[in-house]
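Only the coordinates and a few stated rules stand behind these numbers; no lab work does. Note that this is a predicted model, so its numbers are computed, not measured. Cβ atoms are built from the backbone, for glycine too; each structure is taken alone.
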Structure 1
Amino acid sequence: MQIVLARLDSDFIIEKYGRTDLGEHHKYKEIKKPVSLMWLNNGTKEDIKKAKQYAEKEGYKIFTYNNEKDPLQKAREDIRK
């Protein structure tokens, strides 16, 4: 069982460019960016308990997959739902 942790982090994009030569600042917009990390590629139920402890502290959600080709991408898609 593949154990993956994912969460949505804040990121910023430029919504409107300012004229920096005149001292105008850019206007930014906050977006939510999905990030994921692999806990274990072949985990057990005991490993899920350990992952939950870490996830609660760091604000992650746990996803488990069986033989997923790209589990990190799948978790980033699932966290957006």
Structure 2
Amino acid sequence: MNPLDFKTQQITNSIMAVVELAFSQGKQVSWRTVFTFLKYPPESWEDDDDVDDLIEINSESDLVLLRAMLSSMFAVRH
């Protein structure tokens, strides 16, 4: 695994950990909540249009789809 793959995986894992925790507790979170909780630098996310949208997770399969989406999104951005 090269360093880029490792970073991408770590970002995805940290975001998914927060989303899975919220889902397991029956809560919904926004991207702002996730990024703030993880202390990601605001300049990397604060100007996103959907930062305050709730992350819709209704089932385990939604979690699988979100993980795949995040992996591909962060792999492309780097």
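Each of 1, 2 could give FRET efficiency 1/(1 + (r/R0)^6) of positions 25 and 41 (r between Cβ atoms, R0 = 25 Å, to 0.05), but the derived value 0.05 comes from 1. When relative contact order in percent (Cα under 8 Å, 6 or more apart) is computed for each of 1, 2, which one produces 40? Here the read-out was taken from 2.
One of 1, 2 was used to compute Kirkwood radius over Cα pairs in Å, for residues 17-64 alone, and the result was 14.2. Which label is that? Of the structures listed, the value fits 1. Among the shown structures 1, 2, from which was the value 17.8, 59 of Rg and Dmax of the Cα atoms in Å calculated? Matching structure: 1. When helix-only ellipticity at 222 nm (-39500 (n - 2.57) for each DSSP H run of 4 or more, over all residues; to 500) is computed across structures 1, 2, the figure -9000 traces back to 1. Computed over structures 1, 2, mean count of other Cβ atoms within 10 Å over residues 9-16 reaches its largest value in 2. Hey, distance in nm of label points 7 Å out along Cα→Cβ at positions 33 and 49 derived from one of 1, 2 reads 2.3; which structure? So the calculation was done on 2.
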